[in-house]
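Each structure below appears as structure tokens.
Laboratory data are not the source of any read-out in this text; all were calculated from the coordinates shown. From a predicted model like this one, the values you see are computed outputs, not experimental measurements. Cβ atoms are built from the backbone, for glycine too; each structure is taken alone.
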Structure P
Amino acid sequence: MKNKIILLVEDNPDDEELTIRALNKNNIMNEVVVARDGAEALDYLFGKGKYEGRDLNLMPEVILLDLKLPKVDGLEVLRQLRSNELTMSLPVVVLTSSKEERDLIESYRLGANSYVRKPVDFSQFTEAVRQLGLYWLVLNETLPTRK
């Protein structure tokens, strides 16, 4: 599973740490790039701002996207990803504490591949992350990269 990047888009430092701990506990040793707001996530994916010059051939294997983000919210990030040829096919897992049905519906309408509510309990969260890692980083077949 080496060399497969996970983009974690999370503004809550506790949830960021929890997610990284859960990945490590499950021996998912992929590089995790953390964007702490929606604007930073878009800059990373499109090679802008502090990520200008980044090799855009190296895209994340999966994006773990929170919805409630500063600057640009998760739904807008998803909307922009799906409207761009470069990022339209990237797997996006909405990983959120939102219990709003409209967030679930809108996430899928905008092209999310999966929607996972963050469990409050660490062991449940660790198991959810293990299953996400197994599916998205091992089992899922992705489109070949364009050169």
Structure Q
Amino acid sequence: MFTWVTGQDGYWSRKARAEKVLRPFYELLSQADMVTGHNIRRFDLRVFNAEALRCGVEPIRSILAEDTMRVLNSKGFKKGLDNIAVELGVPGRKKAMSWSEWDLAYEDPTWSEVIERCESDVILHKQVREEMLARGWLKKSARSRWTA
């Protein structure tokens, strides 16, 4: 896993964000066969595109995306990543942070809590995804072409 911290370096202008963060990120993304995430289709990809539009970077138009939130149809089954992790019995846990803890973590110049929380989320997603694939829990449509 590679962690790319952007905020503490002061990329506050749209031009700076575009040059230092978004263009390199989108170049890496364009090389990917597929992206995966939990709620990536309804949240992450749309947030990336909003930032691209603000900064004058070509947005993601189409990409193969797998979303682990797309569990087989069920009723009474909470689809949060941490809930699914417990149901599957995977070893990882996402670092829990309240709104106030997030707020304080962004004030710390090292961003150590922010980084730890984000990394724990990615690691947990990878564990959950592997176990979901092994058990056949993902909907067939969990992996499909996402278009803007």
**Report entry** Answer label among P, Q for the case where FRET efficiency 1/(1 + (r/R0)^6) of positions 69 and 109 (r between Cβ atoms, R0 = 41 Å, to 0.05), calculated from the coordinates, equals 0.75
**Finding:** Q
**Report entry** relative contact order in percent (Cα under 8 Å, 6 or more apart) - highest-scoring structure of P, Q
**Finding:** Q
Query raised in the report: Suppose you compute distance in nm of label points 7 Å out along Cα→Cβ at positions 85 and 101 for every structure in P, Q: which one lands on 4.0?
Result: P
Requested in this report: For structures P, Q, calculate mean count of other Cβ atoms within 10 Å over residues 93-100 and state which one comes out highest.
Outcome: P
Query raised in the report: Given a computed value of -13000 for helix-only ellipticity at 222 nm (-39500 (n - 2.57) for each DSSP H run of 4 or more, over all residues; to 500), which structure among P, Q does it belong to?
Result: Q
Query raised in the report: Taking distance in nm of label points 7 Å out along Cα→Cβ at positions 29 and 133 for each of P, Q, which is largest?
Result: Q
Requested in this report: Using volume of the Cα convex hull per residue in Å³, single out the structure from P, Q with the greatest value.
Outcome: Q
Report task. Name the one structure among P, Q that distance in nm of label points 7 Å out along Cα→Cβ at positions 5 and 53 of 1.5 was derived from. Result -> P
